[in-house]
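Derivation of every value follows stated rules applied to the coordinates shown; laboratory data play no part. Fair warning: this is a prediction, and the values are worked out from it, not measured in the lab. Cβ atoms are built from the backbone, for glycine too; each structure is taken alone.
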Structure P
């Protein structure tokens with residue numbers, strides 16, 4: 001495959017990643033609603049490690065486990081931020 005073909009393939013994969021990340025974020029938002037209704041904290045003890053273990057068990061390379069962990073640490077942090085933002089009362093952000 002030529003360079004341009006590889007780049008087109010990456011562009012298509014990136015679009016898939018965006019779709020999947022937004023699907024994951026919708027799930028995170030729903031979990032946030034359940035936590036709010038139940039008076040539960042945003043951070044669940046041990047949950048992040050379970051996420052990372054799930055990623056490690058699915059990993060077949062070429063990224064190593066630490067590289068993937070760094071990617072998923074960011075994804076998890078953004079999810080917690082989304083839950084925090086959604087938990088704020090209407091207008092709390094100054095709008």
Structure Q
């Protein structure tokens with residue numbers, strides 16, 4: 001997972017204090033091995049809570065739909081991503 005946090009001091013990351021950032025980067029950009037590690041560290045309940053409550057801006061709709069299917073929550077309301085993500089993944093494109 002270290003490669004996902006190339007711009008940060010990986011050893012300084014706190015799995016509890018930085019959970020939302022770790023989950024967002026890993027679930028959006030991680031390899032299968034990285035996602036498995038996150039599921040081991042946080043468990044399904046914490047990952048589901050992340051999607052229900054956070055609406056992190058780097059999470060794409062495609063990723064959200066995958067996890068909705070994984071958790072069998074297709075009809076459930078989840079937190080919405082930031083407006084720029086909902087409109088376009090590249091905020092500088094109108």
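For the reader, a short list of remarks on this structure follows.
- Set P, Q, criterion relative contact order in percent (Cα under 8 Å, 6 or more apart): the highest-scoring structure is P.
- For 52, 33, 18 (Cα extents along the principal axes in Å, calculated) the corresponding structure among P, Q: P
- Given 0.25 for FRET efficiency 1/(1 + (r/R0)^6) of positions 45 and 61 (r between Cβ atoms, R0 = 25 Å, to 0.05), calculated: source structure among P, Q: P
- For -26500 (helix-only ellipticity at 222 nm (-39500 (n - 2.57) for each DSSP H run of 4 or more, over all residues; to 500), calculated) the corresponding structure among P, Q: P
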